[in-house]
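Where a number appears in this text, it was derived from the coordinates with a stated rule and is not lab data. Since the structure is predicted, the reported quantities are computational estimates derived from the model, not experimental observations. Cβ atoms are built from the backbone, for glycine too; each structure is taken alone.
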Structure 1
Amino acid sequence: MTVNNFNSENYRLTEIKENLDKMGVYPLDVMITGVTGAGKSTTLNTLFNKEVASVGLGCDPMTMNLDAYNLHGQLRLWDTPGLGDGINQDKIHSKKLIDLLHKTYVSSSKTHGFIDMVIIVIEGSNRDMGTTFQLIIDVILENIEPERVVIAINKADMAKKGRGWDSQNNEPTQGLEDFLEAQAEAIKIRIKASCGIDIKKPVYYSADNHYNIQSFMDAIIDAMPLSRRNLLLHSA
């Protein structure tokens with residue numbers, strides 16, 4: 001489905017609010033991550049329909065120097081460092097991601113995880129899938145329930161180095177769409193084979209071309225949890 005002028009500000013907003021009412025959480029804290037170059041920043045800009053780098057909250061509630069962006073006051077997206085900048089940097093960034101996933105707060109005498117969901121942005125051109133699967137399997141799925149994880153393939157227009165993209169209609173040709181569907185299924189199968197975890201088939205989109213953003217938002221909203229993450233306090 002092609003959506004060129006999609007506005008995420010009011011999309012399924014009533015449903016989002018109803019889900020948050022059931023959780024008793026405002027806003028929903030969502031980590032957005034991916035390897036370097038996957039297009040996290042462009043994705044954020046597309047969701048907000050503007051450049052958001054200059055309006056990030058610059059909050060530091062976990063002393064991690066991370067930026068957070070509020071979407072209509074209901075979803076708070078935490079931008080995180082990307083992997084793929086070298087072994088040493090990847091170790092540092094992986095620790096930051098894991099630490100964020102294990103940050104907690106106490107409410108009604110129960111310990112909850114601060115991060116409620118994770119969005120993993122994958123680059124459609126398969127440039128660095130080894131690092132991508134390291135991020136998905138070793139960092140994210142080891143530290144949060146798979147049902148709280150959304151995997152999305154960005155840069156659908158470049159999945160075959162630009163071949164098969166219909167620029168006039170701003171959508172993939174049938175051949176490219178078949179390739180993207182197969183790519184999404186292959187990711188799902190590899191994760192199942194590697195760690196025995198079933199995930200939903202990744203959605204694909206192009207933030208640069210504002211293609212399939214509605215499906216991207218649907219994947220996020222459909223995966224919204226209805227309860228908080230209950231975590232036990234753990235020693236440092």
Structure 2
Amino acid sequence: MGDLIIVPTPVGNLGDITLRALETFKSCDLILAEDTRVSSKLLNHYDIKKPLQAFHLANEHKVVGRVVETIENNEITVLISDAGTPAISDPGYLLVRACIEKGIRVECLPGATAFVPALVTSGLPCDAFVFDGFLPHKKGRMKKLEHLKSIGKTIVLYESPHRLMKLLGELKEYFDDDTPVVVSREISKKFEETIRGTAAELEQHFTTKPPKGEFVVVIGSK
């Protein structure tokens with residue numbers, strides 16, 4: 001029986017890959033990738049030639065059974081996402097669960113994930129925090145915001161550029177006016193940036209400077 005190895009990949013700078021991750025790529029039989037085109041850039045950069053198979057939100061329910069069968073046939077299989085650690089707001093949970101149910105060994109290498117550097121550099125308490133990934137787009141969004149406000153801990157969210165302004169407007173509505181908010185974008189990339197202030201101040205900032213890139217939003221508690 002083979003193994004499933006979860007391998008984090010850089011969230012921006014390709015130099016953030018670990019030596020152990022590269023060794024794992026070279027020794028595995030198959031790499032499952034969220035987007036094979038994105039992952040090919042990383043693998044080609046390090047001259048790694050391995051079979052790639054797409055494994056993403058749109059097909060994971062359909063292919064998870066076949067993937068498990070492949071691993072059972074002594075295939076050492078690596079799962080990666082476009083950036084960061086698989087299963088953290090990315091595909092992976094279903095496959096990990098299915099492998100565990102079949103008695104397949106599952107290993108996860110330590111490595112990159114976007115919210116950790118954003119949280120640490122926010123200047124907000126990070127001894128206890130809540131990470132909630134992407135908020136629901138519609139159904140349950142208001143209840144989620146009400147719940148998050150009541151937690152009393154630092155909150156970490158992911159957000160896309162075209163929904164960031166909506167989120168900042170909601171933070172103005174659901175949180176106190178002086179609640180600290182820190183927005184980090186393009187972590188480890190050339191145009192990495194961190195902006196601190198209140199939701200109203202950040203909303204004004206991004207009104208004059210339209211949001212671009214991928215965002216981590218850290219919200220302080222009262």
Structure 3
Amino acid sequence: MISADLIDAVVFDMGGVFVIPAPEPISALVVRAGVPLELDDAAARRAHYAGIAAITERLAVGDIDESDPEVWAAYDAAFFGAAGLSGAGLRTAIDARRDARATGDSAAIWSHTLPENTAAFGRIASTRPVAVVTNNNGTAVEQCRDLELCQVGPGPLLEVAAIVDSGIVGVAKPDPRIFAPALEALGTDASRTLYVGDTVHADVRGAGAAGMPVVQLDPFDHHVGHAHWRLPDVVALADHLG
């Protein structure tokens with residue numbers, strides 16, 4: 001845990017922090033492939049964070065990059081397994097999600113907001129400058145607007161110093177260079193700028209390599225054996241920061 005007195009600003013990931021895969025389009029995708037599935041909010045949350053834990057485990061074994069399809073196949077296997085699928089149905093769901101991912105369906109899939117986290121985002125932004133750094137496809141600014149999360153500069157949404165999208169800047173977490181534009185916009189030192197994410201490989205290691213303190217959102221305690229700081233949600237972080 002890091003003392004609130006040592007945190008001057010906070011930078012947030014998007015996926016797994018403010019948004020997760022939406023239950024309805026994921027269910028529809030699998031049903032079209034011939035497998036019955038009806039996810040609700042609670043099931044989608046459990047499934048997503050189970051998938052993140054599977055990514056952590058897969059990346060811990062062998063020299064493989066997060067962008068490798070094998071990594072996301074591990075995510076999908078854990079996601080749909082946590083949703084109750086097994087056997088042939090599980091394999092069909094994994095294949096359907098792989099094919100849909102290849103078509104660039106992120107805007108439709110990654111659209112289920114976590115309202116308690118977005119509300120706590122506003123609480124934190126009222127006391128400290130904030131920014132967003134995300135591995136994305138070049139549409140993070142539009143996604144933040146469409147999901148009513150935030151915007152750069154004044155306007156109707158919550159104001160952030162920067163929204164840094166890997167698809168725009170050309171580097172992705174865990175490359176520490178992706179955090180530089182946000183730190184510059186915030187005008188804060190890396191050592192006093194907290195990063196909030198949900199993955200070990202991209203978020204904990206990436207921000208750590210940039211010299212930033214990090215907290216991982218781990219609501220189901222999948223990473224209890226890890227030494228880094230973990231919290232269940234942004235609400236807990238807002239409470240800690242005061």
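Some notes on this structure:
- If mean count of other Cβ atoms within 10 Å over residues 127-134 is computed and equals 13.4, the structure in 1, 2, 3: 2
- Mean count of other Cβ atoms within 10 Å over residues 7-14 from the coordinates reads 23.4; which among 1, 2, 3: 3
- Origin of the value 11, 34, 32, 19, 4, where P(r) over Cα pairs in 10 Å bins from 0, in percent, for residues 31-150 alone was derived from one of 1, 2, 3: 2
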